[in-house]
Structure 1
Amino acid sequence: MESYATAAQVYAGGLVFARVGAMLMLMPGIGDSAIPPRIRLSLALLLALVLTPVVAPNLGLPPSTVGVLTARVLHELIIGLMIGGILRVFMSSLATAGEVMSIQTSLGFAQTANPAQAQPSAALSSFLAMLGVVLVMVTDLHHLFIGAIAHSYTLFPFTRAVPVQDATALAVQTVASAFSLGIQLSAPVIVFSLVFNIAVGLIGRVMPQFQIFFVSSPLSILLGLSLFALSLGTIGMVWADRFRDLLMMFN
């Protein structure tokens with residue numbers, strides 16, 4: 001490697017690649033399993049080559065022992081996984097909204113492939129997951145991803161220990177806010193399902209001989225999906241704004 005780069009340059013590039021690669025592995029859209037590994041690896045390598053000259057002066061000399069080198073690599077990996085994991089966890093708000101609406105509209109057993117996950121999920125959940133990735137790319141939120149990667153070296157420099165307690169608190173807060181947002185996004189369908197089921201129950205009590213199940217099931221699906229379609233624009237705007245606020249914390 002001495003013919004192309006010095007040991008210090010290789011050491012700096014390797015540490016930068018460790019953090020950038022860990023973040024890109026979990027980032028929404030870029031880190032999805034549908035993206036070929038070569039594309040993700042090439043993007044991580046390109047970003048590492050761009051960022052290395054900027055952050056290398058703050059890195060210092062290469063360590064003289066393997067133990068110190070391993071500790072520094074683990075330090076960068078943990079920080080990258082922490083930031084990428086928090087962004088990935090927030091994507092679960094759309095999955096939560098989709099699962100709740102699927103249950104409320106009797107479509108919980110309608111499973112389909114989810115590009116963002118390695119296993120199938122409810123049809124509405126998969127649709128909202130793909131909608132979230134589309135919104136990220138269309139609204140240029142993926143530019144904030146790159147800004148978060150670059151600014152992470154200011155928030156978490158090489159010489160600073162990993163803030164485990166702060167990261168844990170932020171992760172818990174993100175999980176709680178993601179679940180709360182998922183319930184809020186599915187609130188119109190939840191209210192409709194509650195009113196509809198109460199009305200169906202009253203009709204069943206008044207007319208016991210009426211086959212209420214065969215009438216209410218298709219009607220619940222039709223009205224529930226219609227309400228979901230009407231509220232889809234609001235769901236997308238609210239989620240994109242909340243996701244932008246989360247990204248701005250790292251920029």
Structure 2
Amino acid sequence: MTEGRSWNPYALLGLGYQRAEEEFDAFPSPASPGERKDGNFAAKVGVGLQGGTGRVKLRTELAYRADFDDSSVAGPNEDWFGDVLASVGVVIPLGPEPTAPIGPAPVVGPSCADLDSDGDGVNDCDDRCPDSQPGQAVGPDGCPVPLTIDLRGVNFDFDRATLRPDAVAILTEAAEILRRYPDLRVEVAGHTDAVGSDAYNQGLSERRASAVYNYLTSNGVDAGRLVGPNGYGESRPIAPNTNDDGSDNPEGRARNRRTELNVQN
């Protein structure tokens with residue numbers, strides 16, 4: 001049948017086997033009436049027309065059927081019999097309505113959400129710094145972020161650059177961390193509070209950074225992994241040196257007299 005056409009003609013041709021049963025008058029035989037059972041070939045040719053809307057179709061056929069029975073009692077001199085068949089019927093399909101075959105899904109390449117070109121752990125869709133290095137500390141946007149090994153407790157007395165006993169224990173632990181991660185490079189940075197001139201505080205911060213630098217190198221940390229020692233004076237406070245009313249803030253100044261290890265990779 002042709003897709004999209006309401007009515008479709010067709011031709012039919014078939015061969016088959018037909019079973020025949022025949023009763024006949026055999027008088028004056030005592031076995032009357034007689035009976036004959038036989039089988040023979042049959043053929044059918046014809047034309048038809050099927051169509052309609054929806055799943056239910058209307059079918060009409062006109063065919064000629066030939067029965068090659070040459071032993072019939074009713075027609076002993078005949079080699080075969082024929083008849084004309086005309087029919088009208090309704091075709092009702094069973095089962096669910098067929099659906100169009102689903103082809104293979106189109107091949108789609110990986111999206112930027114599946115790629116990490118620079119190997120920094122941030123997918124290419126979100127990565128705003130695509131040239132960062134593998135293993136480098138980056139933020140959610142893929143851009144490098146500064147990291148600091150916390151040396152909280154490594155503070156200095158006022159106007160001093162010598163390590164206090166409590167600071168030594170913390171630096172010993174920091175040296176162990178650096179030995180445990182031999183690829184880690186850090187900057188040794190010193191800081192001061194805001195008391196004194198900028199020039200004096202710059203020199204004091206450098207001496208504090210040198211004190212930490214010398215301790216680390218004397219405790220097994222390769223100097224090639226250390227950047228500095230660098231001093232930043234009073235330029236990078238982490239706490240206010242004075243209160244809101246302008247009075248002195250001893251606790252804030254004590255926090256600013258510090259050293260830091262800033263991760264470089």
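Name the one structure among 1, 2 that Kirkwood radius over Cα pairs in Å of 28.7 was derived from. Label of the source structure: 2. Looking at structures 1, 2, which one was helix-only ellipticity at 222 nm (-39500 (n - 2.57) for each DSSP H run of 4 or more, over all residues; to 500) calculated from, given that it came out as -5500? Structure of origin is 2.
Across the set 1, 2, distance in nm of label points 7 Å out along Cα→Cβ at positions 93 and 189 reaches its highest value in structure 2.
A value of 11.4 was derived for distance in nm of label points 7 Å out along Cα→Cβ at positions 45 and 237; which structure in 1, 2 was it taken from? Source structure: 2.
Figure out for me which of the structures 1, 2 the number 13 belongs to, where relative contact order in percent (Cα under 8 Å, 6 or more apart) was derived from the coordinates. For relative contact order in percent (Cα under 8 Å, 6 or more apart), the value 13 is produced by structure 2.
All of the numbers you see were taken from the coordinates with simple rules; none came from a lab. Here the structure is a predicted model, which is why all the values come from computation and not from measurement. Cβ atoms are built from the backbone, for glycine too; each structure is taken alone.
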